[in-house]
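Novice: Alright, structures below, take your time with them.
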Structure P
């Protein structure tokens with residue numbers, strides 16, 4: 001009798017387990033033309049939106065603390081510091097800016113005074129944001145939040161340049177960036193610090209990504225073929241960090257000469273249609289993987305994107321290291 005009862009209980013439990021699995025498989029939020037939209041997909045969108053809201057709110061609180069600290073250094077109030085920062089820049093509004101605004105938003109019967117005020121306010125906000133962003137990199141800011149649901153991708157098929165050679169590689173971190181991106185330029189100092197902290201056990205790689213193939217990307221590929229990518233990249237970065245944007249090949253060849261590269265070999269790669277196609281394919285691959293912005297970091301295959309990702313990059317690397325150790 002006991003054996004029969006045990007058998008019935010086991011069948012019941014197994015049946016419940018199977019039903020539970022079936023329910024999980026059938027977690028579909030909607031179906032459009034026989035194409036399901038999973039609840040997991042919806043949850044991932046909600047999680048990302050919630051995370052972005054948390055980061056935005058947290059960054060606002062961090063900004064308040066940093067502005068208060070800067071104000072204390074100079075012995076003035078935060079409000080006076082804000083006014084000083086904003087008034088240090090030209091806030092005048094040109095007629096061309098007004099016309100561009102009217103054209104962009106297709107405005108009829110425009111109130112020109114109101115439009116000028118909108119443009120001025122937008123300039124003020126941007127000036128203050130740039131100032132706060134510069135302070136974020138000066139202060140020791142580490143955000144301990146990270147998304148709960150993260151996209152995972154394979155990166156083996158991407159063109160990536162070595163930034164270091166670790167003694168023992170736990171995993172790779174790809175820095176997908178471009179020199180034409182202000183956020184990429186301003187975050188390089190912090191990235192260099194992170195590379196220095198983990199250079200013996202994490203393999204860092206640079207992936208140049210832009211909407212078009214520019215001179216820096218093809219010249220860095222040419223330098224990489226002669227195994228001097230990092231030195232060459234730093235030389236080009238130093239130029240771009242001053243605000244300069246060299247648009248002819250002279251600057252890039254001068255950098256190659258300073259590093260005693262084989263100029264003929266450098267030029268062959270620089271002018272090669274084959275290598276140009278490789279870079280175009282690389283950009284297309286990056287887009288296919290769902291990456292559209294820079295800087296984006298891929299930590300052990302996990303994608304960290306969004307405008308504040310640099311501030312939780314180190315925390316996420318630590319989590320990945322701990323996951324491997326455990």
Structure Q
């Protein structure tokens with residue numbers, strides 16, 4: 001009997017030791033060796049091998065996809081809001097529409113954007129949308145829908161906005177602003193072709209397009225060859241954005257800048273892009289919110305290689321948005 005208890009105790013201690021060692025190694029790797037162990041490898045941090053397959057999965061139940069095309073559980077949870085929203089336009093139960101008084105009392109916020117909203121490089125619960133929801137729920141019931149995929153453009157964002165207006169009927173919409181918003185994708189969301197046809201009827205200049213033959217092109221090269229030209233008045237892309245901004249209900253929406261560092265360098269292409277972008281939003285009676293004061297502008301990245309915002313930066317985003325939403329009665333949260 002004694003030997004039996006001793007054996008169980010030893011097994012328990014061994015198992016506990018293995019678990020603690022694994023968690024310790026995981027923590028150290030995540031915090032100090034991210035570039036070597038997690039960068040573009042870990043689904044926990046939002047990495048998916050194929051964005052095209054991820055877009056396809058938005059339109060289908062995961063059980064209908066071949067196993068090799070199914071997103072991992074971590075990715076499914078991360079894109080759950082977006083998946084339900086897109087599916088609601090096809091054949092799945094509608095997301096966000098409710099009839100009970102209890103459900104209608106929930107303040108609904110939709111955050112629309114790209115990889116910054118999706119949360120590339122951080123855990124799902126570290127994304128600023130998740131953190132913001134937790135903060136606001138301490139004041140009153142709130143639901144935050146994070147609608148973002150890597151590379152989503154202004155056209156993609158507007159299509160998500162239309163779907164959200166129909167299916168979620170949000171009290172507030174927050175649009176993320178990044179310098180590649182006019183670099184357009186192949187169709188991702190419902191009614192893309194109809195929207196583009198409408199835009200091209202009103203915008204007669206050619207659409208700017210660029211294909212990167214080298215997928216490892218530097219950020220500076222992307223800025224110079226793709227993002228800056230896409231904001232040029234010589235192409236139709238800037239006209240597309242003008243038309244889209246005219247259709248957004250600015251009384252229930254505002255725009256949020258993710259990276260304020262561009263304000264410190266007048267000659268930077270990013271400065272030219274974001275200054276023009278911000279001016280256009282304001283000219284359409286929109287509001288632009290910055291995460292920090294220009295004098296104290298900073299931007300914390302996940303790691304040296306991974307240039308997306310870190311968990312610390314997401315926390316700051318959430319804090320800034322919390323302050324804006326709870327202090328400014330314009331947005332309907334403050335009673």
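Values quoted throughout were computed directly from the atomic coordinates according to the rules given, and no laboratory measurement underlies them. Worth saying up front: this structure is predicted, and the values here are computed from it rather than measured. Cβ atoms are built from the backbone, for glycine too; each structure is taken alone.
Novice: Any idea which of P, Q comes out highest on distance in nm of label points 7 Å out along Cα→Cβ at positions 33 and 169?
Specialist: Q
Novice: From P, Q, which structure was FRET efficiency 1/(1 + (r/R0)^6) of positions 153 and 257 (r between Cβ atoms, R0 = 25 Å, to 0.05) = 0.90 calculated on? Let's see the in-between values first.
Specialist: Values: P: 0.10; Q: 0.90.
Comparing all candidates, it corresponds to Q.
Novice: OK, next. Here helix-only ellipticity at 222 nm (-39500 (n - 2.57) for each DSSP H run of 4 or more, over all residues; to 500) has been calculated and equals -13000, so which of P, Q was it run on?
Specialist: Working: P: -19500; Q: -13000.
Traced to structure Q.
Novice: Assign the value 0.30, calculated as FRET efficiency 1/(1 + (r/R0)^6) of positions 105 and 305 (r between Cβ atoms, R0 = 25 Å, to 0.05), to the correct structure from P, Q.
Specialist: Working: P: 0.30; Q: 0.05.
Going label by label, the one that fits is P.
Novice: Given a computed value of 5, 23, 33, 24, 9, 4, 2, 1, 0 for P(r) over Cα pairs in 10 Å bins from 0, in percent, which structure among P, Q does it belong to?
Specialist: Details: P: 5, 18, 23, 23, 18, 7, 3, 2, 1, 0; Q: 5, 23, 33, 24, 9, 4, 2, 1, 0.
Structure of origin is Q.
Novice: Out of P, Q, choose the structure whose coordinates give log10 I(q)/I(0) by the Debye sum over Cα atoms at q = 0.17 Å⁻¹, for residues 137-312 alone equal to -1.26 when calculated. Please report the intermediate quantities before stating the final value.
Specialist: Details: P: -1.15; Q: -1.26.
Label of the source structure: Q.
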